[in-house]
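Engineer: So, here come the structures, one by one.
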Structure P
Amino acid sequence: MLFELETYTRHAKWLGLAAIGVSVLAWTVELMGAVYVCPYCRVQRTVIGLLGLILFSGAARHWLGKYAALVMGFFGAVVAANQHFMGWKKISAGKFAFNDTLIIDPFLLSGLAMTAIIGLVWLVTRQEK
């Protein structure tokens, strides 16, 4: 059931709500000053929240919602891929080190964000009227 694609399309609204929650939590942590200001992270968390809003609101059923999700998702995925690639570049140069606080490591978070954004866009494209 967990590995059935239909499970995710059937529960798209709940996944959208979870994405909104992740976005709000990430913004809250930054606005509280618990993490450093990162423009890459800001784009990624905003895109995740907006894609969640499109899924939760039902806008994903309309072609405009799908188009908006594709544009925002592409932008967010490119930003996440660029940030993630910078980590791979450091690995290749022998200068890579994980953040002391692993839960806020930009290499790991950008990889998760890229995965989440692509998954959310896929869910939006699978929504039917």
Structure Q
Amino acid sequence: MHVELLTHRVVELIEGSPFPHLDHRSVLAALALVLAGAGLVIVRDYALGGGDRLPLLVAEPFPRVEASLGVVPALGGVDDELGARLVRYAQHPAVDGLVVVNAFPELIPRPRTVGGIPLRTAVAGARAGSEA
């Protein structure tokens, strides 16, 4: 699945799922369950080298793997430290795109790319329970 299609699917899954607790640990566990339950392959704490660990690496299952995404909870928004980490994540060859998961729509990062790869935002549970 191409990176844009995979990104769209992941954002739809995240925004359509309820998140009963909006703390980092609970959201990370819920993300892993939601994405794996949708048939995606996830790797938690993917080692990128240099001490960096991507919270979730997500891809379609073999043999359909065409792209992989880093999924990064940022419930308090994106500060300078997280922004620098996103740039480092984007430089790794296993990362074709990044999805930042926020708790509130006003915390959405403005750039649409980082380090030359697509950056999208998902608001945790934004459409959960809606009929759309």
Structure R
Amino acid sequence: MDPTQMPPEWFTLPSFALHVTIHIAPSNVEKFFAAMKPAFEACANEPECLYFEIFQDPVDPGKISWVENWSKGLEWFAKHQMTKEYYKPYLEATEPMFIKPREFKVLKRVEGFVSSKKGNFQGALAGEYKN
């Protein structure tokens, strides 16, 4: 994520959600997840990462999206989070797999419209997910 390509309004957010979608050949899905796993685990364990979940399109298995919620703003994220060493091997392994440009959305949370049911993540937490 290149900060020079981001709208300036994004930098005023005190916290944010990042939605990312990538497109890879279905034959690369297993390789992608193998390369993503160490970065996912390291990122999800960052104290500022409030939520991180990955999704796969059931019709197009090469379309993979994820949502990250961060307790700090985008300026902090660009300067401190995206510079972490654990992204390098992930990016080196996965970027050549992309068959379309990566899509990013930065969103702000709407107060009063957050909900999660007890058990929402049961069986899907890191280390428990079985594909």
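Engineer: When you work out relative contact order in percent (Cα under 8 Å, 6 or more apart) for each of the structures P, Q, R, which one comes out largest?
Structural biologist: R
Engineer: For helix-only ellipticity at 222 nm (-39500 (n - 2.57) for each DSSP H run of 4 or more, over all residues; to 500), the calculated result is -26000, so let me know which of P, Q, R that is.
Structural biologist: Answer by label: P.
Laboratory data are not the source of any read-out in this text; all were calculated from the coordinates shown. Since we're looking at a predicted model, the values are computed, not measured.
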